[in-house]
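Have a look at these structures, which come just after this line.
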Structure I
């Protein structure tokens, strides 16, 4: 290959934007589709159950993104892991057995699953510790309620912080909230973690 042609190829590669993280992309595609925050308890199909896509809660953003991006069904994975070790999961709701309609839609259960899969790390206040597709959970300022979202491809207006795609009450949006609340967990679903989640689905 001549030097001129090589230079043109390298220039074209440099101008090509990096591929979007599949999980961040799948979360972003919910913006404008999921427009209602609806925490109602609903009987779901199993596996693969979902409420109508125009509505949901914060966990549904994560559940749908993982299904769309990687074919991983958190409804099934949480149910299998809870059945294997029910005592490892939070006893917040007074349940004596699993409930496949709601277990995967509860933030503390997703936090537990991510920890048990080896994906979870402690919180961080360094924006450089976060990458698109990372899953982050918080306890909301004031109420202490659990919340979860997915780090987006974009950054805040000043470029200082990654944005987060989440549903906190007005449908799925991508916003500058990474450090707005008390962070509990950050998790990165690398190939090994995704394999462990898929093993739960076998």
Structure II
């Protein structure tokens, strides 16, 4: 297990790992399919590219990209996995989702503009993740050894074809956007953030390198 995370993030991970994660059986089977795909690529000395997709590439898909990278690092398999995110539309990485990640201990540089490129860091000695809104077929996303993880039902329905995908998994999450502007806003974003974190840690724990 890797432990060179920022202290607040390390505490979040320790708390996450100490809790019993409740995942529906249908979701567990989807997660196991991803784990088996990654294992197969590892045995062939190949890298798996995980692409998290939601409609606007603003909330759930970014949370998936970030937490999958952290979980892979935690379990010592990050050299076999790269993470990306995209949407069916281009908007921006939502500041509420950025704030939820900050509350768990990530360091994220403030950015400006209509579609800011946030630099997300979880350790001093690891490359920062670039998080900005892009389409699922953006040139920055590889088209080999590609797993598309559809994080929302709308994107799953509106996106019948993704170039280069070897495995497509519907792992839908409730949109925290539903709580925007309400007293429950931060709590709903934190809840979704930690749900995604828990499932990504469960995924990476299943992978036998």
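The numbers here are math on the coordinates, done by the rules we state, and not lab data. Bear in mind that the values here come from a model prediction, so they are computed numbers and not experimental data. Cβ atoms are built from the backbone, for glycine too; each structure is taken alone.
Determine which structure produced the value 15.2 for mean count of other Cβ atoms within 10 Å over residues 96-103, calculated from the coordinates; the candidates are I, II. It would help to have the intermediate numbers written out before the result.
Details: I: 15.2; II: 19.8.
Among I, II, the structure yielding 15.2 for mean count of other Cβ atoms within 10 Å over residues 96-103 is I.
Here mean projected area of the Cα convex hull in nm² was derived from just one of the structures I, II, and that gives 11.1; the source is II.
Assign the value -13000, calculated as helix-only ellipticity at 222 nm (-39500 (n - 2.57) for each DSSP H run of 4 or more, over all residues; to 500), to the correct structure from I, II. Derived from II, not from the others.
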